[in-house]
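Each in structure tokens, the structures are laid out below.
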Structure 1
């Protein structure tokens, strides 16, 4: 549903001679679209957490732990396995694969970790409120990393360099707990932000998008996509699913949302890099996913031409990623619990 018509918009802003780009920009704001702030202080006020403030030592420690497969029972699976930072922050398969090559029992697709700090809820059922809490789940889940809390703590504390890293990050008297390990991983994840040409446009650079991308953005709004895909995240909130009709791959897996049937709307940022789509990875082509969403959520037919136009706009959401150098991980010791494939 359109929030405001162009004519009404002109009346509201009180400008009778807005250029096309200015008009589109004001329209985007009226539809609830927000850019990643280009001011560092404003950005930090959004991504920081007063319970575990961002600092360089924490970021570096969190990065090591994010890439460390020893946080899994087998010693083979890291956070990066399913949220691969070289693959758009996802894994490129329809359902996550974990311990003992186990396919996710609900056939759930791994969402991207990039820009996940902007989500209001984590996991497809929204059960975690923030990244520090979310990080605890996959480490312990039998079908993912399968590591009990004590095993994780014992492995980390058996490695002297990690003990020193925690002291640098949290002070000499830090107690290394499972929650602290997950929290510092969350600190690193909060920095995985990818500003895009779309953000440049919303921040005032009218030349950041080309004419086809602007046309796609306008169509994206006119079709009603912003009802769920809005805010900085262009998603990340809990929404009803299959509003107008049934998803054609609804039988793939048994996931049905939270207790109220609500499903977390995935971010559209970097969407061109994170196929397959939907919670169960049932669709591989972006234009097909756009048309399916029109049918099941909006109750409208989106033509091939319209889907292509919207997809062109969505390509402008592919953001710039900071160079992340794979960390050299500290060696295990004789006291480090051995990996287990059981």
Structure 2
């Protein structure tokens, strides 16, 4: 099969590689659509080399959809057939550690042990290829009402829903979202699906205007003080929930400062440097700061929300390229050419 192979940081090419073998409780799938994620860009650059990926050569990619072409032993006993439409996600956790048992498989205590844990496209070979093998715990039936491109965006949609869930949104809450990138735009939709009263997006540029077009109130931090503006918009009280999808140095401080007393800030953006926050504010006002990693069971819940149009992945799909033009696809994604948000690759 053809696959995108990283030989070293910033050294990639399309190569012919052996078809992966399908094992017990696994599926061999034809990849029909796969989305470029920000993590993929970091992997290509080698920002996490030695961890993601643990070694080279390596096939990245984890936001994909396709069809089942071969069943591993026992897969048919769990509702899978050749020809089924499928959407994949990346975590295939051990299933028996304490956190897995409690449903937090995204924090599997055996992460990185290839004998029991696979993180496809990160620590295990991924899906920028014509075919991919995934374990049954990390694949989901794709409804006929969704396209394969929509299916490739279910994984980031599930992360957005997990972010909103970690924020603990209650009906009627004022929710501020920082960062109108793909996860932020989807998190705003997730907040609305959870009956948020208002959604205020903090950002800048074309993506902030996209958030406005999708129904969010907007705050341009290049023109106004984002903390003061969000507080003024909420009668001086602050947002009940903040979803930080930016991961920028300043966004963490903004998030806590624009949060109402007793509110929760859920952070999915990963900082590249150590940042300072006010623990006096956190303690004296009983604010909660929670981290968000990937998704923990939200795929099953996000699929009907996407199918019903309440989480609008279509709004993010801006460009499509064949696998052979991956370099151009990646540059389009990285440079946000022509308003690029999510770029789909079709092997």
Structure 3
């Protein structure tokens, strides 16, 4: 080395890369934080010695406050929501990504005032390194709590009326538009929709996609028939549509469970699918493959949604500032349309 020229100091990212671990794992290993395996801790120590890395004092102080856990908070009313196929896949994806970062996953349901108070306490007390927040409705108090949180918060889906700094969402508008365009291309002209809750952004976005496709084709959109993403709500909505619009020949349901309910009602009403009424859903859950007939639907990467939410949260914990992410959708054609 030339005299008078100092060697560039190595970085934590370089330590993590050499050790074969994530930045957050390297940070916790250096600061003797919990929830780091012995093998990874030793790999980080070897990388530190090899690179001559010296941690910054402020970074060390911050890392020692980490809890080793991240929380997935769902705003809902039913404790069985985590058994729902959608949220079960989200949990699988999030768990895998957090395991790679040696972070534990906490599940929280804000189903009541008591539940929301527990979540508020979690956000204020820094009881986790970060939070992933899902299923928010319009004017949901959890959104206001998240705005004042003293820890990173990643939103799963954009909340109504807010523009959060960090979120992962799905192309709901584009997917709904593609589903409706497919029905139109098959010759259907009287296409109704069973939308999700219109006090959620996902419900509104999927209705916008349907409406955009109908207007672009010169067709009159039907008023939205509301559902809550459950099979019974889809069945009830389909019955209401048949009563008001008996001549309809196509239905876009903004969720596979609702589409499955619609199929049942159409079968009971003697309206064969797809020869009389074509049906398209959204999600590509297992129910879409088991439906009678199998359901044409919009595939969204549900497990990927959970995984990318967790990855974004880990990046923020590591001191990065990631940009919001919109995941793509694609149409899966089966026998219902």
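Each value in this text was obtained by applying a stated rule to the coordinates, not by laboratory testing. The structure presented is a predicted model; accordingly, all values stated were derived computationally and were not measured. Cβ atoms are built from the backbone, for glycine too; each structure is taken alone.
Out of 1, 2, 3, choose the structure whose coordinates give Rg and Dmax of the Cα atoms in Å equal to 21.5, 75 when calculated. Answer for the origin of the read-out: 1. Taking distance in nm of label points 7 Å out along Cα→Cβ at positions 27 and 267 as the criterion, the top-ranked structure out of 1, 2, 3 is 3, with the highest value. Taking distance in nm of label points 7 Å out along Cα→Cβ at positions 83 and 291 as the criterion, the largest value within structures 1, 2, 3 is that of 2. Quick one: Kirkwood radius over Cα pairs in Å, for residues 115-178 alone came out at 12.6 when computed from one of 1, 2, 3, so which one is it? So the calculation was done on 3. If helix-only ellipticity at 222 nm (-39500 (n - 2.57) for each DSSP H run of 4 or more, over all residues; to 500) is calculated from each of 1, 2, 3, which structure is the one that comes out at -10000? This figure was derived from 1.
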